[in-house]
Structure P
Amino acid sequence: MNSDVSALQSLAHTYFDAAYEMDAEKFASLFDPSSFVTKIGEDGNVSVTPIATWLAAVRHMKAPKQQGFERDDQILSIDVEKDLAVLKVKLQVPPRVFTDMLSCLNVHGTWKIVQKVATSNA
């Protein structure tokens, strides 16, 4: 269990690095290829985006690092049950602050994000 928590903390820190650098390849290394990003869309309805589509959008975003913003990210909680884990993280991608729930599965000994559910302050 402690090794799982350590691995999930490492995953979260790589996730924070990817967001700060807006590095789609780094994000891709964390997500299972069949995963989705879910949020409330601009129309107020649930929006579900395949990870490949989301990564394509990330490739066109300006990185907070590139814009000179300071990092502000934290792991709020990690809950592990056998091969399932949920990470609750908070991170800043100005002008927004995101709270993400990352559902993870241990796939062949490696933790992978299989579902990202996100909300932001803007």
Structure Q
Amino acid sequence: MSKILISIKPEYVDKIFAGTKKFEYRKTRCNSDVDTMIIYSTCPEMRVVGEVKILEIIEDTPDIVWKKTKANSGITKSFFDSYYKGKDRAIAYKLGEIKRYKKPMCLSDFGITHAPQSFVYIK
């Protein structure tokens, strides 16, 4: 199995670690063999702070994805609608076991020079 490194705003990183955000939404789907999401917390932290297992990837219309995930989305419906405005497909990564790193890491520790817009594959 493989991993992706994904950029997430600190407010949502906190919700993931607190267990109140159990889905991460994207417009682009990763390969099916990815089983781990490495979390890069964006500005102001700008560090790789942990990782989470991907239990399932849900891909469907935005309305159906919202209906399936809204109870544990960690975001508002208006934010979701704004994010997927004009899109006919939505992707939700269902998050499982979380591991917070004791010491946050730099992107360079993963051979990456800049934060990915969506995600990048990690070998």
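No lab work stands behind these numbers, since they all come straight from the coordinates. Here the structure is a predicted model, which is why all the values come from computation and not from measurement. Cβ atoms are built from the backbone, for glycine too; each structure is taken alone.
Structural remarks
- Entry that produces -5000 once helix-only ellipticity at 222 nm (-39500 (n - 2.57) for each DSSP H run of 4 or more, over all residues; to 500) is calculated, selected from P, Q: Q
- At a computed 3.2 (distance in nm of label points 7 Å out along Cα→Cβ at positions 29 and 109), which of P, Q: Q
- Of the structures P, Q, the one that 38 was derived from, the read-out being relative contact order in percent (Cα under 8 Å, 6 or more apart): Q
- Answer label among P, Q for the case where mean count of other Cβ atoms within 10 Å over residues 13-20, calculated from the coordinates, equals 15.9: Q
- With FRET efficiency 1/(1 + (r/R0)^6) of positions 45 and 69 (r between Cβ atoms, R0 = 30 Å, to 0.05) derived as 0.75, matching label from P, Q: Q
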